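Pasting the structures in now, so scroll down.
Bear in mind that the values in this text are calculations on the coordinates, not laboratory data. This one's a predicted model, so the numbers in the text were calculated from it and none came from an experiment. Cβ atoms are built from the backbone, for glycine too; each structure is taken alone.
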Structure P
Amino acid sequence: MAGKFEITKKGDGTFTFEFLIDEKAVGKSPVFDKEDACKRGVKAVKKNSRMKVQNTLQNDEEKTNPKYLVEQSGDKVKYTLFLQTGAVALEGEADDEAQALEIIEKIGNNANAAQMTMAEVVLSENEQKQIRIDKLKALQDAGKDPFEITLATQTHHSDEIKAHFDELEEKDVTIAGRIMTWRDMGKANFIDIQDRNGRIQAYVRMNDVGEDVFKEFKTWDIGDIVEITGFVFKTRTGEVSVHTKQIRLLSKSLLPLPEKFHGLTDTDTRYRKRYLDMIMNPDVKDTFIKRSKIITSIRNYLDNLGFIEVETPILNTIPGGAAARPFITHHNTLDMDMYLRIATELYLKRLIVGGMERVYEIGRNFRNEGMDVRHNPEFTCIELYQAFTDYHGMMDIAEALIRNAANEVCDSLHIVFNGTEIDLETPFCRLTMIDAVKEYSGVDFGSFMSDNEKAIAVAKEKEIEIQPGKATWGDILNSFFEEFVEENLTQPTFIMDYPVEVSPLTKRKPDCPVLTERFELFILGGEYGNAYSELNDPIDQMGRFEAQMKLREAGDDEANMIDHDFVTALEYGMPPTGGLGIGIDRLVMLLTDSYSIRDVLLFPTMKPLDKDKTEKAETKAEEKSVEAAPIVEEKIDFSNVEIEPLFQDQVDFDTFSKSDFRAVKVKECEAVKKSKKLLKFVLDDGTGVDRVILSGIHEYYEPEELVGKTCIAITNLPPRAMMGIDSCGMLISAVHHENGEEKLHLLMVDPHIPAGAKLY
């Protein structure tokens, strides 16, 4: 019977092959990094099998480039076939030399006629984990537990070695890091080591590290963390590498890294397992290094201006300083509800009263609100307050602070965000809200100051929705700004002089009391900063708190509560003060060209997934020893459900099959401005390019509920413009009627289904 080559793809993405005669393996290859390398090994065996057998009796010259080698190995005789490069292609064992030569002859007689088949061994993550645990146990049994190591040496990092090769060539260095790739060449191996600053290649040869160490090394895995000492050199291809003299295992990786050819691209997994994201995607780590530098830049700038960094309470008895819905918790000892802070403002201004004059805090705020590409329930903000200045002074600080951070992190004041160039060098534009609304809507609110009735009439004319309790000139002016102006503010623009109704903590303009000395900084249609000439009149402040309480009693859960202690502080006297708040996360997004706020948060807020299969299996195992309670299935009442009649018209199969149904992952979801029904989805459809689909299901779902879900979409529909946005496809929902009311359920499927999986 002719022989057969069987190539096997293993679960870790590597390849091996065996030569089988009569379905019995007579030789096995080492591990190959890539399939084409494995196939070259097969070809070498076919070619070399017809050549003269070489064995241990050959002279030294003949041994320099053998096709075969037969040598004693303990009680057995080992035979090896080589590639032209000298790397091992096939290995096997026999009882004695004669049997080894007979096997080689059989391979030679069969190789040319041998067929090549492909087998794929796809091990589950649990199976791969168990293999690695078994390897760890073997090490522990041998007294070589890597987890007992407490100290390692790093004389150099990868980037230092490459940058200073001329100085370090032939000199010894010690590196430490994670094995990311492995190229097995028999008695010599190349591995890539990833450390904090990048990757570098290490050459590991049996003759250099010793047979015992090398044998142990060959049992290690991609993902293991190692320490290597050796000298610096360049390979024949010119790659800076470390020639290993000593190597030791520092930590065992019990779980395999994502398959190396495709990496880790699923955004949901990346956000949930940021540690894995940073291992597989080095650019991600760079983003967070830049984030740290931005914060350092801000601190240094303010410290140089004489500001003092302080810390204020995160647990508050009254949520104040912003119009936002708080998170509520309970203090057991005091037996009282408390709130996670929504802003640091009121405490910082107490310190201004106390005479500190210049203070700032960089810290977490928490708001129990929606999630989208620009909002996360917890976020980082800087607030700063300076006595004896006003909002114009804050404009100067905001502009200089951002410009300074861009210079230090981006090395340029002309940056690109989502394909749009932003000019941070030119002085930022300054517009009053009234002027901005006039420019973009054609309505001059300055011509009918404080005229509520006129404002209502104009709003109806322009089809602007008036929220309950907000039928005032100031509220409507603000609505016009949001409707007509915001999205047009591409380059950095300070919008000044907000109406008093939307600025409860801001000092009024002396020459126009219906407006306040407040500005917001807008870039690319989004808000990046908010600043006031701070209200320091305690009587006026109490009046505004009371107005906010009326809104709260009317159902506005974002309206301010009355902070009596803060009013008391103002009664002792606060000097004229300017205050500024800047969202750190948004600033980092801008300076790192990151589309979503989740890209700049190490651990963004995510809705927990269902327990994985491992946890479920463990639970079942535990329950085997305990009599399980009878399972009571949920009873769903479908008696009032009405469904649309089935289509009578038949559609031929070819027509139906033209619709491309795909599994998609929801990366981002947000409500569409100016629409009560539409949600905007940013989807991962497996192509690597974000897909945007709009769906009119806001009545049934809040955006944050859907982030991370796996849904079904038709992906080959032509783009359809909706509210000025191209919707590229359709999400599939199930619709029925119940008691005359339409009900809708977005079709969501098992999260284990990958993005892009096609439905047949």
Structure Q
Amino acid sequence: MVGNLISYLRLGALCLLSLPVNAAIPGFEEVVVLADKLFKDTAIVSPTSVITAEELQSINMTTVEDALAHEPSLIVRKRFIGDANGVIGLRGSNMFQTTRSMVFADGMPLHFHLQTRYRGAPRWSLVAPAEIERVEVIYGPYSSEYSGNAIGGVVNLTTHHPTSERVNLEVGYFSQQSDGLNTRDTYSGYRTFASYENDYDALGVFASYTRLENDSQPQNQLFAKSRSATPTATAVSGAVHGFNEFGDAGIYFADSGSEQAITELFKVKLFYDLESVQLRGSIAYEDRSRDESQANNFLYDSSGSLLFDRRVEVQGKVYDTYQYGGSRLQNRTQQRDSLLLGLGASFHLSSGWIADGFYSRFNILEDVEVRSGNNPAAASYASDNARYRARITEYEDTGWQIFDLKLASDSLTDNDRHRLSLGVHYDQYELNYIVDDYNAIAGIRNSDELDGDAVTGRPDSGGEASTSAVFAQYGYQLGDNWDLSVGLRYEYWQAENGFLGGVTADRRSKKGLSPKLSLSWAVRDTLEIRYSVAKALRFPVIEELFVNVESGGGAAMIADPTLEPEDGIFHNVSIISNHDGSSKRLNIFHEVIEDVIFNQRASNGVSTFLPVGEVTSSGVEWVWEQQRLFNTGLNLRYNLSYTDAEITHNVFNPSYVGNEFPRTARWRSNLLLSAKWSERLSGGLSIRYASESFGTLNNSDHLDNVFGAQDDFLFVGIKANWQASEEILLSAGIDNLFAEQAYVYHPWPGRTFHLKVTYQVGR
């Protein structure tokens, strides 16, 4: 490991040969310090990337996740526009380790630390793209301000603050071309946004409405291998011969069809500014529905009718396809209503101190998913008992509340060499997961009714978890060229009221200290070198501890109430150069995390949250931002990152040692060119690249460009903006310009066309 780190340092030295160092630039700290941030040390000690609303005008941003698409060492799995499972991965943490990243909008948490993997995606839809003024990405847990959930990093979204009367209307249309196995189609959608804001002296008001409606490309493709034995089966046509991600030959016999997603967001934000006090409040209500009831069966019998038999024969080979009369192509609907509330106050105290308090509460008002027992086209659907069979999955009394109180001062004494930040934190999470099976006699008659009693009550599961924390961060300017920052975070975590069916879990508690240290050397006015080291603890979330999910006759996913927290040591060396509108940054990082919580699958198909003994990640990030490239109107944002994430210890299966950690691409690169050719015309070009990776701990999924694979990709996007008048802006663009086909287990979107009209009165 040390040898790898030395190699990276040598690479860093070579990259420095290209850094310009012969002139000073005012405002050197702007690259790493946000002027409006309460705790400046967080961005000082951590690698940080910032992108503004003006720069975001050069990309096709239909949802908030798009604002992060070109940031270094970061991926958001956005499978289609309106995807509720937009999981995020930062640095050595993959996209399914969702509890290793934190996402805030004006201090309100959007991260969903009740669950992990695809169920733990941040609630991106609680913010509209038109609200965003600035996006800040902070990498790693190098500041004591954030908990160990910042192992990967933190995303801070800063939204618009009303300063005058303004009306904003947006209407966007998008259309995706999808070329699937047996389904080639075009899927379209639209987004509308309307807002009104005004500044009534000290009172600022912002109210908005957003509606997003879209149809996705088919997300799931069903595959079957041939049986070694050849029992009686029905001969069929229409199957697509191919391979799965493990290289097994077989047939694809269906896909899940298009998913229709409709999301509505109602939001009000209030700001009250006095000379020494700022009050702020926000309330957001989200209504989301999805309908997945257009499954495509490829199989036809000799008479030309769709066939849903369990066993079918294709060219003399027998395959197990649908079980229980087409249950693998069930109809699925979901209704989700959520409410997010935030209240905050900032105070300018005496002697240069600033205080900030914030309370946030999130509640799932309703989250009900209904899955039919079989496909309506299956023959068994005609029988009364099978026709109305369904599984109902819902959340009750689920949500969180979070409180933070922080104090900061840049001038503890008569000189400004001292900085101090203090804070206390409390969070409380609760999740109750209920699964019931229904049939015609006991209850439901369609997906909108939940009348009657369940035939089979599956084991309910859930529980509560909370964390109390105090932290301090002290910074000291050691002369003109050196700066030191030290921090300490103490956390007390407990999990209680856990239940898995009829079994209750014992109350547990843990405490831990997480020290931080950062030292920088200003080599000259334009060049800085900083080393940061931190310890961080990531405590398990409720799903990992208490939530069992069953499928068919047995448990598909099992929780583990005995899990220990993830415990890691993190190192980062940053080399930063700024010169005449140019910023170049080299980050070299090395991370060793023990007791990594990951969902591991046994040979019987049961998956369990178990600790991977140790995962080591090392890597390099090269970032270049350039204004007025080659003395033109072009602005450049470019980054290249390399990450080597390796399993270095695993008790559950020692054969995994030496394997690559799943869903972690070794190489990522992003290019964003923006230009303003005239007062009316602007636009941009974007390129995203990622190398292939494995999807499993045993690294056995080696085949590319098939369902289930983790493919490499190269996506190109273009956009043009035309200011038709002072009030009207017209935008058009294309994502995935060259229609590259690639999979992130599910298929990435195909070529997508965007059109948008913006009408704005007032500034």
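When Rg/Rh (Cα atoms, Kirkwood Rh) is calculated for each of P, Q, the greatest value falls to P.
Taking mean count of other Cβ atoms within 10 Å over residues 198-205 as the criterion, the top-ranked structure out of P, Q is P, with the highest value. If helix-only ellipticity at 222 nm (-39500 (n - 2.57) for each DSSP H run of 4 or more, over all residues; to 500) comes out at -1000 when worked out from the coordinates, which of P, Q was used? Going through each structure in turn, the value belongs to Q. If relative contact order in percent (Cα under 8 Å, 6 or more apart) is computed to be 8, which of P, Q is the source? Source structure: P. Here the criterion is distance in nm of label points 7 Å out along Cα→Cβ at positions 342 and 478, and among P, Q the highest value is seen for Q.
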